[in-house]
1. Quick check: -11500 is what I get for helix-only ellipticity at 222 nm (-39500 (n - 2.57) for each DSSP H run of 4 or more, over all residues; to 500), calculated from one of I, II. Which structure matches?
2. Any idea which of I, II comes out highest on distance in nm of label points 7 Å out along Cα→Cβ at positions 27 and 211?
3. In terms of volume of the Cα convex hull per residue in Å³, which of structures I, II is highest?
4. To which of I, II does the computed value 1.00 (FRET efficiency 1/(1 + (r/R0)^6) of positions 67 and 179 (r between Cβ atoms, R0 = 25 Å, to 0.05)) belong?
Structure I
Amino acid sequence: MRKLDPSRALILFSGGQDSSISLAWALDRFAHVETVGFVYGQRHSIELGARLTVRKAMADAFPRWAGKLGEDMLVDARGLKDLGETAMTHETEIVMGEDGLPTTFVPGRNLVFLSLAGGLAYRRNLGRLVAGMCETDYSGYPDCREPALNAQLEALRLGMDADFGLETPLMHIDKAESWRLAESLGGEKLVALINEHSHTCYRGERGARHNWGYGCGECPACVLRAKGWAAYSAGTESARP
């Protein structure tokens, strides 16, 4: 089995809240960190710009991390949109579907992303994949669950005969706890940076500024982010003397 460097990591980085916190988590732990994002015909393509903004802001604000932050790559995965209509990739209503899943679910998306990231990591000797998926407080996507991701990791290890590792630092914590994790990594400065520059809204709206960030305030991603921010803020206030 090919030995990949466990001190070098590749982050699946969308520019959203979860992947931004995961990026900070990785920069705090690994000697070298690269990022990869995916164009898949997403309605909220504004997140692609947020990726670069968050990367730059994080490097500028935290010099100890700047030297660890390596290359970024954007990979074309628009074949996912061609497979069929979803509310994430087409102008259709965001509702709960008859199958019990939100219409924003893109079948196979995270599994495809992990495969593409694994191929890149193999070529660049990056022994750890880091992703922001979470099964505690999420929108109901089955490919965010730990068993699905672990199964895909094992397939990558076998298929490439390489010793990948997968880190999902947010898997078992909710959105409020993820903000507390960000605070533990970089204080209020990091929390404010991610709040301001990351993008989560499925509709790609960046006009309205809320206390939890930018977004429509109505899609599942905005609702989760607002709820998590409210719980985090309430806990922060109660902890102050």
Structure II
Amino acid sequence: MSLLHVDIKKAGYDENKPVICDISFSIDSGELVGLIGPNGAGKSTSIKTILGLMEYVEGKVEFREGIKYSYVPERPIFYDELTLWEHLDFVSAVEKLDDNKFKARATELLELFKLSDHAHKLPVTFSKGMQQKAMLILALIANPSIYIIDEPFIGLDPHAMKLFLTFLERERERGAGILMSTHVLDTAEKICDRFLQVNNGRLTAQGNLTDIRKQCGLPHGSLFDCFHLIAEGSYK
């Protein structure tokens, strides 16, 4: 069974006004799937539906029994009065992590992302880039089976981006599955196994780059080229 199976018939904030329709896909162990599409296409609604945050949903979202997932939102969210270490400690308590393993992993991640000196400071006072790195650390700390990541590259400097991609590859080798929404298409083309393109609330193209090229009639096109052709609806 897949780590995650999604079959959304309709979903939205109002039963009579669905935002997304007919979106179906699965994510397997070790797979990185890119969720792409223009602003307002339905990517965020798709993610919210997977997370169980939409008011009206017709269809089903099934995680493999017993697995846990981590979610990294586009806009970092923190408790105002908790330090970064207290956030990490909170995640450890919720996930019932072994204390020694938690401390070793937290220390490693803080050092790698160059936030060790800020561990006992409030993340709400961090720069946007630092906040994004803190959110990534919070996601990585629990070793989940599924990562759901929304626009992870916003605010990251080149070093942090390379480090994050290295960790994603390591997590895939461990068997984790990843659903990543992004507008950074050149990077997505290099690292994703498959793509899901959403337009006007519907899944309009999916598959690996070769599949997407065939659907567009661009045998040598880049993901960027295919993206715009599909978004314009001129490939059919």
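1. II
2. I
3. Between I, II, the highest calculated value is found for II.
4. II
Every read-out reported here was derived from the displayed coordinates using simple, explicitly stated rules and does not represent laboratory data. These numbers come from a predicted model, not from an experiment. Cβ atoms are built from the backbone, for glycine too; each structure is taken alone.
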